[in-house]
Each structure stands twice: as C-alpha cells, then as structure tokens.
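Chemist: Structures follow.
Derivation of every value follows stated rules applied to the coordinates shown; laboratory data play no part. Computed from a prediction, not measured in an experiment: that's the story for all the values here. Cβ atoms are built from the backbone, for glycine too; each structure is taken alone.
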Structure 1
Amino acid sequence: MNKKKFLLVIFILLFGMGGYRAGGMVHFAFFPYQTSPENQETISIPRGLSPYELSQQLQKKKLISSARRFYWLGKALGHWPKMKAGDYEISSSQSPLEIFALIQTGLSKNYPVTFQEGKNRYQFAEILESKGLGKKENYLTLCKDKSFLNSMDLPKETPSCEGYLFPETYQFPKSLSEKQILITLISRFKKNWTLEFQQRAQQIKMTQHQIITLASIVEKETGASEERPLISSVFHNRLKKKMRLQSDPTTIYGIWENFNGNLQKKHLFEKNNYNTYKIKGLPIGPIANPGLKAIEAALYPATSSYLYFVSKNDGTHYFSKTITEHNQAVRKYQLNSKAREGKSWRDLHQR
C-alpha cells in the first residue's frame, strides 16, 4: 500500500465512515470528476485564499464534484499548509489528489511580459501592475531601497535600479513577489554586462554606471538603431570638451512624475540632478533602461567631430559640427511648423 492510500485509509477510519461513504471518498480522491468532455480552467490562488474558498471555486468551475469532500480530503492529508499561491491550469480530468499535487508545486501559469528598450522604471512598474504582477508603488519603493540595491551589488552611486532592469520578454508566474521580479530583471542585466564590456569601459576611462547612464540617453534620443553610435559620439565629444549635454529626454525624466507630455522651454531652466541643460556632465543616473545596442553604442561610439544633432522629423537626425550649421538645421527642421506637423518623432515618442 503506497503512502497516499495509507493516509486515505487512516482518514476514513478517523472520520468513522461506513463502507458506502468510505468507498465514495476513495473514488472521489483517486478519480477525476469528468474526462469527457474535459473542462479546463485557470484557477487563481492568491496569498491568503482559504482552503474552503478554493474548494468552492473548484466546484463552481466544475473541476471537482464536491467542495466539502475536497476540503476535508486536503485537511486530513495535510495538503492545505503546502498550497502555494499562483495561477494553475486545472482540468476536470485530474483527480483531486492530482490537483493537490499541482497546487503544491508552485509551478503556476506563466504570463509573458515584454519591456521595450528605453522604457523607464515607472513604465516598467505600470506594465507589471497591468499584468496583475504586483503593485506599481511596491516596485517604485523597492527600486530606491538602498538595502535592496546593495544586495543586488549595483553601483553605489546609483540612486535607483533605473538602467539596470534589462528590457526583454519574460515569463512570470503570479506567485512571484515584486522583489523576485526585480531580482530577475537585474540578474538578466548582469548576465548581459560582459567582461568585454567591463574592460572596454575601463579602457575609455568610464565606470559601468557612467556607461549605462550614457546608454540610456542614447536610447531615448533616437528611434533609428543605425544612428546610435553617431548619437553616442556627439555626447562623448561634448563630455570631452566639458560642454553641457543638453538632452531633452534627461529634462523630461527629471520632471517625470509631473510631466504631461508637453516639454516647454521653462522646463529647460528647472535645475535638478537630471536636467543636462543646467548641470555639467552626465546626470546622476540613467533615465531609462537601455538595450544591448545602446550599451554597445555608449561603449563604442562612432568616430566623428559632431557636437550637435537635431531631429529631421522622420526618426533620424541631422548632425552638425558647428553651432552655426546646427542653428540652420534647427530652423529648417524644428522651427518650421509645416516640417514638424504630424511627423515629429520627438512629438510622437517623448513618453
């Protein structure tokens, strides 16, 4: 007699069932409710769900024949304390004992979540909350928690986990906590930050944090992947000449929580740790989460003498070496309302 059958016999004896009722419980435990037609449902088990609430949910979904029997079966066999939160694919062709085995594994249904390059931590948190994978505020609080940042061995100068949440498509079960999900994102970043990258950063006399900060700006400045090394070269050139970077996306990030999507001239004069119109050098930290191509562009900029660029309203930019040439380009592409109307990449993609 195997362990399950032995425990079931003990259960029957403890509850003093007669032969008819005992036979019914044995049949209930070992045989599925129905195999044809098979009924399959996704059953959510949030933290704090009571055993009887789950039993009723299973009966209501026609996955078991009796909530009462399922409840007492789990109680007698000690299954309930082992139940793990999550979303499970459960079928009416599974026996109650098989259902118990499943909900104790923690191997719940996974949900695909895609994070695009250039999205920031606020947007990541919104995406995760919209998928039912935790609360936005919990993510944002954790992202600035110094003890958490230290536990992940992130650069000591980073003010948050911004920049270190690697953009990719993930598969997450709802049983994961906000902390576990952030650990997954940051761990993926660490996997992609190679020894070659570290050595290259040292070669060009920049820290990892500086590279990721620069890469995040490059990511936000262009939607054309082939332009990234050239955009990067402009910022490298300006940094070497100790010129302000004057990047609109850094200004937007500095006022993100109060930004309505319309960047105004007055915003360029608001001093904060991110507004590169007002501060020298790089901002205090990344303004978004860059992908591999942007990181590579920050590490390996194109060779150029360009110091300026302006949007051509088609997803690409016009690059200039002098302020005179740049001003001419600004007049042509940005001050001409007809040139911008309905097609400015900046207007369409600032957020």
Structure 2
Amino acid sequence: MKQITLFLTLFFYAQILGAANLPDDGELKKMIGRMLVVGFEGESLNDNNKIIKDIKNYELGGVILFDRFYNDKTKIKNISSPEQLKSLTSTLNSSAIKPLLIAVDQEGGKVTRLKPAYGFGATPSAKVVSELSDYETKNIYTALANTLHEAGINCNFAPVVDLALNPENKVIYGLNRSYGSDGKTVTRYAKIFMDAQKNKQIISVLKHFPGHGSSLDDSHKGSVDISKTWSTVELEPYITLINSGDADMIMTAHVFNSNLDAKYPATLSYNTNTKLLREKLGFNGVIISDDMQMGAISSSFSLQESVALAINSGVDMLLFGNQLGFVDTDKLVEVILGEIKSGAIPFERIQDSNKRVELLLKKLKKP
C-alpha cells in the first residue's frame, strides 16, 4: 500500500512540476497556433473576419486556400481571379505578425486551384510533364512558380513523389498525379519543380510519405491499407531529395502499413514519422499532416486522439482544410492545450516543432 501511495504522490508531483514549467496560456496557445495550417471561407477579408482574428491571436503557422467548396463546386471559396487572389493574400500577410504560410495544392492537371477559367495559366499533369524534356519541364514550372509568386502564394503542396505503381489506384494513378513508376524519373522531375519554386521563395512540400502510389483506396473517404502493396522502392524519391538537401517540408499520407506500424496509419505513427523518416532517412525539416479531416483519420479517431497521436508521432504542423468538415480554430487550440496540460502531449514536442517551423519560415521574407 505504501508503494502505491508513493507512486501516486510522485505521479501527481510530476504533473504539478510539469505544469509549472509550461509558459502561460497565452504564449502556449501561440506555440500551438504556429503548428496549425487551416482553411477558411472568403474571397476578401477584413479585421472582423474570424481567420484574421485567429492569425493575430494565435500567430497561425499557415492557411490553405481552395477555389471551390468540396461539396459544392458551384460556390467560390477563396480564389476567383488573379487580382482578387493577390488582394486576399496581401490582406492575410498584412494581418500576420510573423511570416505566414499561404498554401495551395497546385500540382497541375486535375489538382489545380488556380485554374485557367479564373484567368491563370494552365499547368499540365505530372504524367504529361513526364513525357517532356527537362528544358520544357523547367519552362512549365518556372511559369507556375511565377504565377504563384505574383499571387502571393509562398507554399505549394507539391510535387507529388508517389510512384505510379498501381493502375487500379484512382487517387494518384487515375488522376495522372505521378511522374511514373521509376523512382529516379520521379525524383528528376520533382527536383525541377522544386528548383523553380525555390527561385521564387516558394516552399515545396513532398507528398505523400511513405508512399500512396500502390494503394487501392482513397484516404479522403476512409481507411487505406497498403500493407500488401507497398514496397521500400517508394521511399527512393524521399531518400534522394533529403540527402541532396532539397526537402524542406514533407506531407504524411493517411495510409496504414502493418509492416511499419501494426496499429496506426502513417500520419499518427511514431514508427513511420520519427523512427523511419527522421531517424533512418535523416529528415530534419517540417513534417506536415495531410488533411486531418479526411475519412481515414476522422472516421476512426476523435479530434482529441488524432491531434495527440499526430504530434507525438513527430508531425510538426497539422492541416485542417475545413473542406471535408469544420473545426473552429479556438476549439482546436483548446483541445491541444488540454492535451499538453494533461501530459498526453509532452511540451518538448511543441518546442521541437516550433523550432522547425521557425527555421522553415525564416526562408520567407514577410512582405
């Protein structure tokens, strides 16, 4: 009985000591805010808009822009013309105390937010690009980088470095989002894409780690198991681009692989994000989750569970696109704050992620 009492005493003392070492709530909320990239509604903004208040109150790490709503393609969300977009990003930047990631998914082909229909230049899909020369590819991605830069976009969730390994795959292969089935080919074209963006101070994001190209299902809708289809060849682009120093930011995939983790999908997996990506592959940059509201995560884990598991797995920034659902930033911050105070998320993880995010954002010049 004395041993149990001593254990409980030490446990509660450790909890109190840990809480005492935390910064005040206001500072801690800003540290949490730096780890968030969120979506919002609006083609134009002012100080009364919630997203502007969130950027100021929490010093958000970033926002993500979409042209249309996921469930209503007739309704404009954030992007309607070059002039409108430039004004929107200018407002976002002017409201930010620190550099702010303003991100889009502008891969080319079918995954394009800045569309020709709105007055932007067209960019072909990765599959089409893979049939072109390096010279032609450089011209295409230089034009894309110029378009993003002019629009005020400083982070592109591209290039895709998934390998086109499964013809039955609808989300990568079926949408022509891969440069091919060969790792060296994929790496070559991805590097041209990244170099063009780097020249315009646009942060590239490699996706989807550890590989989505061999999957059968779509993680937007539910669980995706790649245990029987995935192979280590899918890591080749990451290994090459990490070793060359080109990889600043990598996005996780919501795929389950029992060979890497018997319990959790990659986004929530310590084995995948810390042991494999950080320790084995040597990646020291920012790990960002794929959208935490996708069915592969939201249908199996509560918000409280998913944010704690993701952060503890090694994820530095959590993406909430607010396309597939909606979660208020205030609630999100409070949930993570509660997990830190309870000890479920060690404060050291918040510190580590903040350091990586700050190093990344130093590469951006605040307008």
Structure 3
Amino acid sequence: MSKMEQDYDKESINLHDTDLRERYGKISSFVGIFVNVFLFAIKLFVGRLFHSVAVTADAVNNLSDAGSSVISLVSFKLAGMPADKEHPFGHERIEYLASSVVGFLIILLGVELLKTSFEKILHPDEIVFSMLTVGVLLFSIVVKFFLYFFNIRLGKRFNSSVMKATAVDSLSDVLATSSVLLSTVVSPLIGLQLDGYMGVAVSILIMISGINILREMLDTLLGEKPAAELVERIENAIKKYDGVLGVHDLVIHSYGPRRFFATAHVEVDAKNDVLASHDLIDNIEREVEEQLNIHLVLHMDPLTMDDPDVNRWREMTKEIVAEVNESLSMHDFRVVKGVTHTNLIFDVVVPYQCQKNDRQVIEEITQKIQAQGENLFPVITIDRSYV
C-alpha cells in the first residue's frame, strides 16, 4: 500500500481553510519546540551527571527534534503562500521538501550518535544508578507518547506529511528512550555496562526513522498512485449523472496535500445532442470542484449504442480481450465499416503486473479477432492505468 493510499483522508480533501491549517501547523511546531528543548535540557543534565552516553544521546535526539519542529514551522508558513505567476499550482509541496530535510537531519544525527556509542563500548564508564534518571526517562516516554498522538491526529486531519513525520519520529523516540531506561535499570543488576550498546540501539532506531521518512517523501515526490477511496469518489461523482455510460483514463495529479488535479474520459451516447453532452460535462466538472476540491477536466467520448453490428463486435472484443489475459480491459470502442474490411478501433489497458508485453497482447488479440472470419481488422492502442 502506497503512502498516498495510507494518508488519504476524505475530510482533508474538503478542507479549504488554509489559515486554519497554518495555525494548527504553528501550534504543533511550537509545542514540539518547547517540549523537546525541555527534554533536551533535563536529559543532558542527568546524562552528564551520571556519565551515561545513552541518556546524553537521547538528549541530543530531542534537540534534533526541536530543530525539526523549527523546520516544520517555516514550512507551514511557506506552504501557505498563495499561487503566483511562477508557481501556478501553489507552494504546498514545500511540506514534502521540509519532511525530507527532517529525515536527512535525523539520519545524520543517528550516524554521529552511533560513533559515540561505539567509543563508549570500547571505553565504558561506570554508570551510577539513580531514581532521578529513571524518573526523567519515564517522564520523557509519557511526553513523547503525547506528542505522537497529538501530531498523528493533526496530520491525518490536515493530511500533513510534516506532522506525520513528526509523529513517527516521536514514536521512534519512545522506543529509543525505553531502550535507555532498560539499560539504566538492568546494567547494575547484571554487572555489565549496557550503556554503549543501548546507545547503538538508539542510534539505529533514529536512522531507521529518518530513512523511512526519506523513502516516503521520495515516493511522494516521484509520483505514486492515488488513494483507492479518492478514485472511487471521483468515479462515483461522474457516473451518477444520467447520460454517462462509463468513465476511463482517470489520471490524478497532486501538487500538495490539498491540491488535486484530475483528467478523465467520459463515455456518452453518440446520438445525443453535442451541446447537451457538453453541458453535462461542464456540470460534472463544476460539482467535483465544489464538493471534492479537485480541479477536474473531462474529455467526451461518444459511443454508438444503436447499431446491432457495433454492439455485437463490442461484446465479442471484450470477451477476446479477457481471454488473452483476465487483467486486461477495453474502452473507446469504435467501428469504421469499409467495402473490403471493417476496422475495430479500441484501447486496451495493460496493467503493470501483466506478464505479456505490448506486442504479444496486440498479436494475440488480432489473431483471435481475425479468426472470426468477418474481414475484421483491429486497430489497437495500448493504454496504462494511473489509478
């Protein structure tokens, strides 16, 4: 399941209030800055006081989280800028770039902490058990749980990659701090200094968190398939109109968490008045933009529905396409009748998981159609699904 499928929230698509989104983004960032700076200060004090590299590493991790919150604060301000001449699609993708920067900083921090922890393994210092250390670590775990639920809820509501990245980072912090707590309690009991080893565990968890954030943002920036629920809502909004016979070639582009653009082909009866069909298309586009906040552009495909030969050949071709491979589908079926032969013109959607290449698909369909013995000549266009 792609990130876009996981992240899609039907309420966030209808969220037009940019000021509200930016305001909650600032609240999330300020809370993150305050909490993480406070945790950094008390952990650094305890870590230095009791010579614990793991606690100190955890403190530095909190400082990096504060820096991430500063980046989030700036990104929300920039992403909220309106579209302009140079950026007609808006600035919301800045959030993706900010999340990538956060991920990179997290990885960099993890590498530095890994080096420090290895040195601690080679040259361990005696750690003095202290209830103060245990209390600080327990307090940190509780606070980080709060930050996780706080940011994940806001992230889903506003479909914000930055908030979700912050939430994931908070959850990894819970695991990291739990490891440090385990080291603090267990080391005196077994007589083995686990401080350096737990520092390594913390640094690895930190790096994994950063890598996951970068990977998700890379998928988003490269372009991934839209959420199945979003596709279904757009298709249902189109199909509910009388006069729409079908919809295909739906393509959805995202220029930020709340800026969606889509194109699709709508099938209508060829005998309908062209002005009436054009009015139908206009109404669909307008309603989708008003209700789903998606700028939709539709292409009209007229279909011949009252010709017995065309209907028979259409059904025959559908069956043949399914015989070649059950994952294939057909649309845009048209017929041009001639004196010596008849052209069957249509598109075949070949999914990426289909084992047959385009040439094989065309050859097999052509052979089966021509085997019907009606001087039929298929003109096939290979198509891809982007949803």
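Chemist: For which of 1, 2, 3 does semi-axes √(5λ) of the Cα gyration tensor in Å, for residues 205-276 alone, calculated from the coordinates, equal 20, 12, 12?
Modeler: Working: 1: 22, 15, 12; 2: 20, 12, 12; 3: 38, 11, 9.
Going through each structure in turn, the value belongs to 2.
Chemist: Okay, moving on. Matching task: 58, 25, 14 is the computed value of semi-axes √(5λ) of the Cα gyration tensor in Å. Pick the structure from 1, 2, 3.
Modeler: The correct label is 3.
Chemist: In terms of distance in nm of label points 7 Å out along Cα→Cβ at positions 149 and 269, which of structures 1, 2, 3 is highest?
Modeler: When distance in nm of label points 7 Å out along Cα→Cβ at positions 149 and 269 is computed for each of 1, 2, 3, structure 3 gives the biggest number.
Chemist: By the measure FRET efficiency 1/(1 + (r/R0)^6) of positions 53 and 181 (r between Cβ atoms, R0 = 30 Å, to 0.05), tell me the structure among 1, 2, 3 with the highest figure. All intermediate terms of the calculation are to be shown ahead of the outcome.
Modeler: Details: 1: 0.70; 2: 0.05; 3: 1.00.
Structure 3 comes out on top.
Chemist: Can you rank 1, 2, 3 by distance in nm of label points 7 Å out along Cα→Cβ at positions 37 and 325 and just name the one with the largest value?
Modeler: The structure with the largest value is 1.
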